[in-house]
Each structure stands twice: as structure tokens, then as C-alpha cells.
Structure I
Amino acid sequence: MRELGNNIKIAVNDLSVSYNDEGKSGDPVIIFIHGFPFNKSMWDKQMEALKHGYRVIAYDVRGHGGSDTGTEDFSIELFATDLLNLMDTLKIDKAMLCGLSMGGYIALNAVENYPDRFDALILSDTTCLADTSEAKEKRIKTIENIRKNGVEKFADESIKNLFARESFSTKKKEIAAVREMIVHTDEESLCKTLRAFYERKETCSKLSDIYVPVLIMVGEEDKITPLAAAQLMNEKIKESLLSIIRHAGHLSNIENPVEFNNQLEEFVSTVYYYG
């Protein structure tokens with residue numbers, strides 16, 4: 001029996017996962033995967049916009065939001081396995097995936113390893129590249145700083161790079177909400193996720209194997225995964241679409257939800273009606 005609503009808890013292979021599930025049973029399924037270090041609430045405006053034509057699900061990645069941490073070391077492969085286990089538990093055979101940043105890493109890994117389970121892919125403010133040596137050093141330094149200075153300091157430092165310049169004056173409520181997501185993420189989960197990023201493998205060499213429709217979106221002022229990263233994926237994925245979201249940095253779905261949702265709705269409707 002399907003349960004509708006927000007903050008639903010379900011046991012997935014001994015892991016308690018928190019998720020939101022809205023829309024009609026039988027409608028095409030879109031699963032939203034949040035970025036780091038956020039939670040499923042970052043997709044609220046996308047869920048609201050699409051729930052009347054689709055079954056929309058947003059879930060908390062393990063160690064984030066209301067989902068358990070579990071006992072295993074974190075990895076992108078583990079996160080992708082969690083996603084497939086959630087789909088199996090909810091009896092979802094196929095879905096469209098929409099992932100932002102970390103959510104994009106998970107989506108790319110899932111599509112690579114379980115290609116028959118997905119109808120389409122939306123990659124937002126993410127990259128197929130592995131960390132450079134410099135980025136790996138920065139990950140380790142960040143872990144050390146979190147352990148030394150705490151999560152609040154980490155949140156304040158993170159906010160500086162997440163948003164477009166104008167958002168700091170026009171999106172104060174949204175920025176406050178994002179900061180709350182960060183400070184409510186467990187310190188150990190933050191460190192374990194950063195270690196997973198450090199160890200993650202590139203997926204660029206596998207992009208030419210993706211055969212489902214793909215939409216790539218990027219905030220025009222994204223400093224973390226900039227336009228060049230989106231363009232690289234666009235070049236490697238056959239017939240993929242690239243959309244630059246104006247007035248947005250790394251969190252394009254939150255900073256400019258109107259344009260983000262318009263692009264998203266147009267894409268998924270094309271997949272559903274003409275795919």
C-alpha cells in the first residue's frame with residue numbers, strides 16, 4: 001500500500017530512509033536527489049510544480065536529513081545502491097532521475113550501473129570529473145576544519161560559494177533555509193560524505209554510453225561546478241540538452257525556481273509524450 005505525503009520513513013535493507021512522495025500512482029515517476037550537505041526539502045518547489053502530472057519522490061541520502069547513517073563507509077556506489085534499493089522497496093521499475101551536485105554524482109553512477117531502470121536524466125550543477133589532487137587536499141582540509149571548528153563554521157564558509165552574488169540580497173530567506181539544512185547535518189555524515197567525494201571515480205568516459213534523454217542545467221554563476229563542467233558533459237552525451245539558468249549559482253533550482261521548473265517541465269513532458 002503506497003503512503004503519500006512528506007517525511008515518510010521506510011526500511012530499506014536495514015536502513016531507515018526518509019522521503020516525500022506525491023502525485024498519482026501510475027503517473028511517470030521522477031526521483032529527486034539532493035546535493036551536499038542538504039536534504040530532500042531543497043526540492044519542495046519542484047515537487048509542487050510537477051506533482052499534478054507526475055509521481056514525484058524526493059528522499060534523504062543516507063546520513064542526511066531524516067535518513068539513517070548506517071554503519072558502512074560512504075561512497076557514491078553505496079549511495080547509488082541505496083537509490084536502487086529504495087526503488088525496489090517502493091516497487092518502482094523505472095524512473096526519471098533529477099540530481100543536483102552530489103545528486104548528479106549518484107544519478108550518473110546509477111545510470112551507468114543500472115541503465116535499464118531509468119527513462120531520463122536531469123543533471124544540475126554537477127560534474128563527471130573526479131577530484132583533482134588540489135581538490136582532494138581541500139576535502140581533507142575541510143574534514144579537519146569541521147572536526148576542529150564545528151558544523152556552524154562549515155555552514156557559514158559553504159554559503160559564501162553556493163549562491164550567485166545577487167542572491168545574497170534577493171534570496172535571504174532561501175539562504176537561511178539552506179544554512180539550516182547544513183547545520184542540521186551530522187558532523188560524522190559530513191566527514192564521511194567528503195571522504196566519498198575524495199574517493200569517487202570519474203564518469204566522463206562512460207557518458208557516451210548513456211542512451212536515455214538527458215537535460216543538463218547549470219547556474220550561470222556556479223563557482224563549484226561551473227559552465228565548463230556542464231559543457232563537457234553536454235559534448236560527451238549524445239543529443240543531450242544544455243540549459244543555463246540565469247540569476248543562479250550552484251543551487252539553481254532554489255535561486256531561480258521559475259526558470260528551472262520551466263526547463264524541467266518542458267523536458268520531462270517531451271520524454272513522456274514523445275519518448
Structure II
Amino acid sequence: MPYRHASNTAYGTLFMRGVHQLLDDKPLILDDPVALTLLGEDTVRQIKNTRDHHQALEARALRTHVVVRSRFTEDRLAEAVGRGIRQYVILGAGFDTFAYRQPVWAKELKIFEVDQPETQALKRLQLKRAGISPPPNLSFVSIDFEHESLGEGLQRNRVSFAEPSFFSWLGVTMYLKENAIDAVLRTIAQFPKESEVVFTFAKPPDTLSAHERSIHASLSKIVTGAGEPFVSFFTHATIEIKLRQAGYKHIAFLSKEEAEERYFCQRSSDLYIPRRSTIACASL
């Protein structure tokens with residue numbers, strides 16, 4: 001990565017979305033052609049030439065989680081737009097591509113991509129290299145969390161705290177300490193009633209089955225090697241307590257049964273569906 005402190009795991013997520021476009025059966029869970037454009041022709045060739053590597057169980061399991069969490073978030077966002085929400089804040093946006101492939105129903109949204117300056121700078125560089133222009137309804141929000149809080153950064157970038165909003169926060173909490181996670185949840189809870197957040201978390205390894213522990217161990221080795229080790233783990237019960245204490249009224253977790261009904265019943269069995277979800281949604 002050309003930027004010293006840009007997130008390697010954020011780029012890895014983009015890579016997995018690209019693999020999904022190229023190698024997984026149709027219909028795709030997440031249709032994301034922009035991911036391939038950002039990755040570039042050389043990386044696309046590399047993926048095609050290493051097909052067998054991407055069909056290993058651990059790779060399929062992680063890829064499934066990555067595409068399902070994005071698809072579920074975008075489905076929830078569509079429902080939120082249907083009830084009148086017009087402000088979308090993507091926390092830890094990384095290489096998220098929603099703003100660059102947004103459907104017609106999203107055109108009235110104000111979209112804010114929030115991330116560390118280094119990761120955001122790298123993304124903007126790759127967008128430019130790929131010939132992708134940011135849409136007019138997108139704003140980049142660079143926040144150096146060593147010097148300001150999330151709330152301060154949002155206010156500085158004219159995110160309206162008076163407007164019901166939808167937040168996505170995917171693949172981030174496991175890299176943060178618990179007090180930082182609590183602070184973000186409290187900041188979102190300052191927004192008006194009907195605001196919603198979809199986020200992911202990691203379960204304690206000792207609560208996993210032997211099969212799940214093997215997958216977790218493989219992933220943990222990868223992210224530690226990338227310099228971004230897992231820090232925080234939570235059970236469903238602990239997450240629900242945190243959300244209740246922060247003021248959230250409606251809390252749910254994407255279940256295996258709901259995921260199967262939404263995304264897998266019309267597909268082949270090429271992807272691996274985790275038995276227990278780590279995708280939560282909560283509204284005020």
C-alpha cells in the first residue's frame with residue numbers, strides 16, 4: 001500500500017468483493033462492478049489465476065460475510081429511505097462503493113464517507129486512477145481520531161444532528177477498544193428518533209464451534225499480519241446491553257434463517273453461511 005497508515009484490511013474487503021463478482025455463482029449477493037474497476041486489470045487477472053485459493057473454506061466463509069453485510073446494510077438503507085431518511089453516514093468507509101453505483105432511490109440522499117485521512121486519501125487516489133468521479137451527493141469526512149471525536153468531525157463536515165440518519169459501520173468494531181465503540185454508539189444515539197445503525201462485531205473465540213474457531217484463527221492471523229489485530233469481542237447479549245444503555249429502542253441481529261431466505265434460497269451452495277450472525281441493526 002502506498003500510504004503508510006492506510007488500512008490494509010479495508011483494501012482486503014474490496015478485494016473480496018471483487019472475488020465475489022468474478023468467481024461466485026449467479027445471482028450475486030452483492031452486485032458491485034465498481035469493485036473490479038477500482039482493483040484494476042492486473043488484480044482481476046490475479047484473482048482469475050488463483051481461483052482454487054479463493055475456493056478454500058476459510059476464504060468462502062469470509063467472503064460470504066463481507067458481501068452479506070454490505071447487501072443487508074443496503075437493503076436496510078433502502079427501507080430507511082422509504083420512510084423518509086435522507087442522510088447516510090458510512091463510518092469506516094474504507095473502499096465502500098455504494099456512492100459510486102447508487103440506485104435511483106438513493107439520489108436524494110446526502111452521503112458522507114467517514115474514515116482516517118490516510119485511508120481516504122488512498123481511496124481518492126484510486127478513484128482518480130480508475131476514472132471514477134465522486135457523485136454530487138457525496139462528501140468525504142476525514143477524521144483524525146487522535147485529535148477529535150466522531151461527533152466533532154461530523155459537525156465540522158456539516159452532518160446534521162437534527163436530521164434522522166442511517167449509519168453503516170462494517171468491519172470496524174473488532175479493531176477498536178471497548179470505550180471507543182461505546183463512544184461511537186453514544187454519538188449516533190444523539191441523532192433523532194428513527195435513526196438507525198447497522199454494524200458488525202466479532203464473537204469471543206471461546207464461544208465458537210471448532211469449525212468456526214478454525215475460520216476465526218485463519219482470519220486473525222491475516223489481520224494481525226496486516227498490522228491490524230482484533231481487539232474487541234462481544235456476545236449478542238453484551239451487544240444488546242450496550243445498545244440499550246446507549247438509548248436504542250429496537251435491536252435485531254441478522255439470523256441464519258433470515259439470511260438464507262433473503263440471499264441464499266435462489267442460489268447454489270457455493271458460499272458458506274455462518275450459523276450465528278455477527279450483523280446487528282439498531283434504531284432509536
Structure III
Amino acid sequence: MLAMQRQEVILAGVREHGAVRVTDLVASLEVSDMTVRRDIAELERQGLVHRVHGGAVDAHHTAHEPDFAVKRSLAADEKAAIARAALAWITPGSSIALSAGSTAHLLAELIAAEPGLRPLTVVTNSLPVADTLHAASRRDGDLGLDVVLTGGVRTPSDALVGPVADASLSQLRVDRAFLGVHGLGPDGLTTPNLLEAQTDRALIACARDVVVLADHSKWGVVGLARIVALEAVDVLITDGGLPDAARRTAQAAVGQLLIANNHRTAMTRTAPTTRTAPTPERGAP
């Protein structure tokens with residue numbers, strides 16, 4: 001198969017699913033890992049895709065939402081580092097909200113594995129998050145981990161959204177919300193799903209502080225619906241792959257920018273803006 005033919009196959013997969021994985025392409029195209037990566041690099045040069053760790057995402061389709069399994073496999077190491085950094089912002093006896101998304105789900109897995117965080121109440125509109133935390137509570141026979149699941153309409157990312165979810169969240173108040181996003185940039189946080197944007201705003205409105213979990217591949221990705229401006233974010237936790245220009249933009253807008261490295265304890269903290277930012281609850285490094 002010629003390079004142009006391979007690239008057409010890759011681009012078709014991205015446009016159909018919203019994202020593709022290098023490992024899947026190696027198997028289906030029967031070529032090397034490096035060949036696939038060169039093809040993806042060429043498609044990115046043409047402005048057709050964005051490269052991310054482990055694959056590529058659509059650079060153009062603002063209304064397409066990749067499914068949960070695909071999103072979970074992309075930038076996996078970076079997402080794991082971000083989730084570990086976010087854990088330091090949770091304290092026993094508090095109430096938190098977790099949005100849908102693969103990084104929020106990784107954070108839920110860490111919460112489930114840490115009995116020292118209990119008692120803890122978690123409000124979520126994510127079915128995978130709720131399942132993970134409920135399973136941990138049953139496994140440990142521990143009533144100290146309470147999960148509040150909103151109702152709503154299910155999306156491809158296994159979020160519950162819409163008027164039912166919004167009404168549930170409007171009646172609640174939590175200490176801190178942890179939000180995963182489809183894309184972010186100078187114009188704010190975005191998602192391909194109009195209903196999810198509204199539900200994310202409701203989740204933000206019920207929280208005292210807002211912590212956004214977004215790996216570097218999300219920067220510059222634009223979804224159909226805007227959630228909020230960057231200035232509404234108290235803490236942005238991302239990874240070292242975020243370009244310098246994007247760091248400067250984010251640092252000027254959010255309360256505090258944290259760079260989580262791909263090591264279990266390493267995290268770089270940038271200087272906060274003039275706005276007062278919240279502090280981590282459990283002594284983040």
C-alpha cells in the first residue's frame with residue numbers, strides 16, 4: 001500500500017471515530033510503528049489531524065465525540081500523571097464532583113484505591129466513574145465512600161447530560177469539581193456535545209473551586225460548544241508536553257497552572273496569577 005493510500009485509511013478512521021490508535025493501525029495496515037507515525041505526522045503537517053501520544057485525533061470536526069475506550073487509550077501516560085497530581089487536591093471529609101472523561105475516570109480509580117481519603121462524597125455524571133467507586137465501596141464494605149449519580153441522557157463518552165442532570169446538580173454544593181474537557185485554548189473549554197456543555201456548566205456552578213484535568217493534546221482542540229472561559233478555572237493540571245506559548249496563555253488566565261510529569265511524584269508548579277487560587281488539600285509536591 002502506498003503512503004497516500006495508508007494516509008487515506010488513517011484519515012477515514014479519524015473522521016469516522018474521532019480518533020485512531022497507532023497500535024490498531026499497525027495491525028490493520030500491516031506496517032511498522034514508525035511508518036504509521038510518519039503517516040500521521042504528514043497528515044498533521046497538512047492540518048488534517050492532531051498527533052497525540054498513542055494516536056491521532058480529528059483536527060476539524062468540532063461536533064464529533066470519540067467514544068470512551070478510544071479516549072482512554074490516547075496520551076495514557078500523561079493522563080495517569082495528571083490524575084496522580086489531582087489526588088493531592090482531595091481531602092477526607094470533603095465532597096467533590098467528577099465529570100465524565102478518561103482522565104476523571106483515572107482519578108476515580110485512584111480514589112477507589114485510597115481508603116485514607118474516606119469519608120468522601122463524590123457527585124458525578126459519569127457512568128464509569130460511578131461504577132468504579134461503587135465497586136470499591138462494595139469490595140471494602142466501606143460506607144464512607146458515598147456516590148451521587150445524576151440522571152440524564154447518555155453520551156458516547158458515557159456521560160449523563162441534559163435537563164435531568166442539570167436539575168440534580170443545581171440542588172447540590174461541593175467543595176471542589178474536577179473537570180475533564182474535550183478541548184481548551186484561549187477561547188476557553190469546549191466539548192462537541194451541546195447538552196454536555198450545559199451540564200458541565202451546572203457542575204462548575206455547584207463547586208467552590210474548579211480543577212480542570214487536560215493533557216497537552218487537548219490544547220487547541222475546539223469543540224462545537226463552549227463551556228466556560230479559561231478565567232473560570234481555578235487550577236489547570238496538564239503535562240509537560242504543553243507548548244511554551246500555550247503555558248503562557250494558560251498561566252495568564254487560570255488561577256494556577258500545574259505541570260504533572262510522567263513520574264509518580266514529580267510535579268512542576270508555576271506561579272499563580274494575581275487571582276487568589278485554592279491550595280492543595282494533601283500537600284501536593
Structure with the greatest value (metric distance in nm of label points 7 Å out along Cα→Cβ at positions 162 and 178, set I, II, III): II
Distance in nm of label points 7 Å out along Cα→Cβ at positions 10 and 154 from the coordinates reads 1.8; which among I, II, III: II
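Assuming 99 is volume of the Cα convex hull per residue in Å³, for residues 50-129 alone as calculated from a single structure, say which of I, II, III it is. List each step's numbers first, then the result.
On the way: I: 108; II: 128; III: 99.
This value belongs to structure III.
I have 1.7 for distance in nm of label points 7 Å out along Cα→Cβ at positions 18 and 194, calculated from one of the structures I, II, III. Which structure is it? Write out the running numbers ahead of the final one.
On the way: I: 2.2; II: 4.0; III: 1.7.
Attributed to the structure labelled III.
Any read-out appearing in this document is the output of simple, stated calculations on the displayed coordinates, not a laboratory observation. As the structure is a prediction and not an experimental result, all values here were calculated from the model. Cβ atoms are built from the backbone, for glycine too; each structure is taken alone.
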